[in-house]
Structure I
Amino acid sequence: MKRKKYALVVDLRKCVGCNSCQVSCKMENEVPFGYFRNRWEDMEVGRYPDTKRYFFQAACNHCENPPCILPCPVKGATYKRKDGIVVVDRDLCIGCGRCVSACPYGARYIHPYIAVKNDPSKYAKDVPEVKGKSASDLRIVDKCDFCLHRIEMGLEPACVRNCFGKARYFGDLNDPESEVSNLVKTNTTVVRHPEYGTGPELLLIWIPKDEKAFHMAEKKGII
């Protein structure tokens, strides 16, 4: 049997800008105010009265070659599962923040309230960011993991389950009969900033309402 390869496909043609994906994510994963696992943005194009508004969401791309793994000083604190999901192990993370700086998509943040469990003194010699600090002084890194706890129970990510416009689809790209596979095969799809070289098969895939507007949002730093 072929290994699963999970992906999230967002059909921006159906997005109504309700923001429920972002709100659902925050509630499900206890994301604090001012921080995001899944970020909702909008952009207006044109001049009144001839204007159009486009909606976008941004999250971890679950890169084929994740740049967040290489600078991590603790083996396994950030890792890529066989099904493609990039995960933070909260028991191993020492909160040095190197992976946050390394992510070119701005998809990671240091959680202000959850202290690390791993003793940082073991790494202080080679990691000046944690030198002289105890576990209670440091905070774990957080990011989208497709609501891994839900997936392992056979459920969809919260943002997919609660999308009112039915614009978000989650499933196995290696299953030719899955909805995500069919969407990718039958539509023009794009990924964020392929020029970053993080991999040809990112697992956050977009069906743009307007491809030109999508790339404009990239250039403006909206996504």
Structure II
Amino acid sequence: MGIELWEPVWLSVKVTLVSSIIVFILALATARLMTKFRFYGKTVLETIFLLPLVLPPTVVGFLLLVILGRNSWIGRAIEWLTNQPIIFTWIAAVIASTVVAFPLVYQTVKTGLGSVDNSIEDAARSAGATEWQLFRWITLPLSRRFLISAYVIGFARGLGEFGATLMIAGNIPGRTQTIPTAIYIAVDSGKVQLAWFWTMIVVLMSFILLLTANRVAR
């Protein structure tokens, strides 16, 4: 019982660690491109990026199920490469957490990059700095508070993801059962004390993460 008690916790931490790193890198690269370049359809594309923020998680999960399932060419290609379907694996939970957390992380990173004074960047360009040097030594350090907050918020959002994860990863104990899905099953089966245990862990972890983000922002 002790191992089963902690399995959802360890799996949630593993899934969230991987997804938070992926979503941060994707959001940073996307925000950099969106703030530096103008092109036709930019507003429409950015609206698509933000859709998971307003769509019900079950809708996001259903769309991911259609895109990654065995009936899609993407799902069949992944199964051909890995010799197994990606649906109902912990990787599917990582994908769900990444997609759901992306809008929040993207918006925070974009705000941070946009907060950098253009005159400083222009001065660096006039001194001969390349765009990569400019981004590495000026833009990133000056927006670091926003970037740290973005990562923390993405981690917290991924930790609490439920709907989309349940749709494409399922609720397989020891394999895909994260804390939110474990709480749902515990409540549904009348195991209230077990649900309280996992709930308190999530509340404590989320509190620490948000407290960290607030302190960094200040």
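Coordinate-derived values only; no laboratory data. Here the structure is a predicted model, which is why all the values come from computation and not from measurement. Cβ atoms are built from the backbone, for glycine too; each structure is taken alone.
What the table shows:
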read-out	value
Answer label among I, II for the case where distance in nm of label points 7 Å out along Cα→Cβ at positions 71 and 151, calculated from the coordinates, equals 4.1	II
If Cα extents along the principal axes in Å, for residues 95-182 alone is computed and equals 52, 22, 22, the structure in I, II	I
With Cα extents along the principal axes in Å, for residues 119-166 alone derived as 52, 17, 13, matching label from I, II	II
Entry that produces 23.2 once mean count of other Cβ atoms within 10 Å over residues 103-110 is calculated, selected from I, II	II
When distance in nm of label points 7 Å out along Cα→Cβ at positions 87 and 111 is computed for each of I, II, the largest belongs to	II
Which of I, II leads on distance in nm of label points 7 Å out along Cα→Cβ at positions 175 and 207, largest value	II
Which of I, II yields 65, 43, 29 [Cα extents along the principal axes in Å, calculated]	II
For 0.9 (distance in nm of label points 7 Å out along Cα→Cβ at positions 15 and 159, calculated) the corresponding structure among I, II	I
Of the structures I, II, the one that -4500 was derived from, the read-out being helix-only ellipticity at 222 nm (-39500 (n - 2.57) for each DSSP H run of 4 or more, over all residues; to 500)	I
Mean count of other Cβ atoms within 10 Å over residues 55-62 - structure with the largest value, from I, II	I
